[in-house]
Structure P
């Protein structure tokens, strides 16, 4: 089971803000388990903290802006992308101004510093949200769309299209987050010359220059106008007749703009608040639709806060009914676990097929058969017993006795034809023969019951 992670130490980055032109310092710090990403404005009274989640995004026109009350922070997407892609779950970010420094317009320096200070594993499990069905978000005004499909890991394909001879159509794909550092992190933001003057007049890119953006000059303008823009940005004058990319540094990749759009998607997906397993296909993405999509995923998470494990009835079990009989003392009609399909050091997934021939249906209830809640809990407890026994040598010589059951909730009745999927996780390591566990029972994707157990194992055979 993968565990949550945080930074092993702190690091700071210095530079000017793209929008404000201010000299800024942003510091990334370790944070405790289940902390998530939070941004603290240390330049404001009370040092307000903004939770970096999709619902706190207040603006997406030229980057991602999060806010809480009067406290705002913009241009966070590159730092967020680095944290998410590098597998960091918990981080406290402090900044002494209204935005992160733009640096070189990419996530490169963030990634380099994360690698330098190191990553520390924590005790809490990494809480993936697994995509189990196609989810799609569209924006008709921009003709943009984002689709996510079920997959075993998180991957992205981004496709961009502009009315430009130099940037008509491009795509970029990242199949493995482990490749982010080498394939995506160095991709810089980009802007068209035709966009610069309105942005300058609006005071939105006071810190923009050729060191932190790819500038695309695809439509000729008068030399005087181009010179004026160059003066605004404090760069040397360029020949207005020469179209193409205007950069102090050459493109890192021919499709660097598409790779940067993919980087931005990762940064905005970081605001979902949980790592995702699924494949994203984004067409003409931007911060607006990225945020719309992140909010939709968060709504899906709230609707399915606890996810059922994947179950393929065709796969061979790790423990069949005969092996279970060797480990548990229960016999018909009280052996209530049919098979185990997954087991690890801290969790187990077990199956109970509920048939109309169950003996308890004779009295509960003949005309409307409903599986007794106490037997659902008993079956869950048996799964927990198998989990505990999996941690000891010669498990056949041990017995599990449950000392306490708390927090029992029944959410839906269980009837003949249902397949119960039990997922039980250790809440703490086995100590002095006593362990605590949290269990859920699912029918399909719905939680039908849950409980917390305390159990003791005794060597008595």
Structure Q
């Protein structure tokens, strides 16, 4: 934790709780197993207590016997105390300070809560200093403040270990309901997530599942924005009670809606741009406009948006169903990485996954690809082509690539067929799904094409 001038401010901590945790571990090494997952050395305010806890953690990791004698020896080797007499006196005091070993979890919770309060104070001081300096505009400062709070929240694991019995029976009940639904659906599998309405793709990934981070990547010109907007429209049509939120960092709201109107009304994008609309298309346009206007789709075109500001806006949606971000490389971080784009993208994807879990919704993030495919005879993308960071692949639950061979080969006999390559899938198999593509209307569709074996 950084050092700040906090003169006049009494930082919250509990000496009794800190000493009781340490004393309990010295008296019963099993107490360390109870607290070590949630209680970290930095949570201790008193430097000496923090150093002792670090020693105890190291001993636990090396499976060393923990008692007052072995701890004293380890502390002396680590230079925690100046003399053995000081060490013996303080360690003995720790053990006598413990009211009850069985309450070690409660003591640890007090230590952690005091640490959070101190973290908030430090964050507030940073925010005040940044505001007083006046180097940034107000909106940037708000984002900075939200990022500080977000960092504090995301650094805490607020969940508890759950006994398997409850999970097993809950899962069996879910499976029973799914089996009944499948039987009622002529044996077809039941989607566990929101259906994209691309049938073969839904069968492959079981829909857009809650808390998933889904990456859709492609080289420019493959139609990834159109594909994402098609998914947004399809989901919004099927689930009228679910809000679909779109963050487009490249195009304006008007451009996005124009694309959606083109796909829905089957009006060419050229006609929308030029205004040369055939008279017989106006009925289709008005009908499509009416349909789109009633869909629960919300669009944000703020440039350079970051995870914190996104999360702040998404929390206001009471019926959030899915989030789409176009695209990942245009996002920014409040933290300054001094031009290290790889580290910045790594933080962004990590925070997007955290946000997906906290909001419990699928997040679809579009991503650019490096130029690798352009240099290969087979230009189909691979996971190694993901641009800027290997963390994209690591953090994502599903990675899909869009590929149209006709983009490179103008003699391709199937110019209207696109490949959706599921390269990573935590829920099932990888492989290729074939889609129809109509560039004139920027629209993808399901096609009756059998999925080929993986890699073909």
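Since every read-out is calculated from the coordinates, none of them should be taken as a lab result. All of these numbers come straight from a predicted model, not from anything done at the bench. Cβ atoms are built from the backbone, for glycine too; each structure is taken alone.
Here helix-only ellipticity at 222 nm (-39500 (n - 2.57) for each DSSP H run of 4 or more, over all residues; to 500) has been calculated and equals -14500, so which of P, Q was it run on? This figure was derived from Q. Thinking of P, Q, which structure, once percent of Cα pairs over 27 Å apart, for residues 128-359 alone is computed, gives back 53? Only one of P, Q returns 53 for percent of Cα pairs over 27 Å apart, for residues 128-359 alone, namely P. Work out the source of 9, 33, 32, 21, 4 here, i.e. which of P, Q gives that when P(r) over Cα pairs in 10 Å bins from 0, in percent, for residues 288-431 alone is computed. Working through the options, I get structure Q.
Here the criterion is distance in nm of label points 7 Å out along Cα→Cβ at positions 40 and 344, and among P, Q the highest value is seen for P. Calculating FRET efficiency 1/(1 + (r/R0)^6) of positions 56 and 240 (r between Cβ atoms, R0 = 41 Å, to 0.05) for structures P, Q picks out P as the one with the greatest value.
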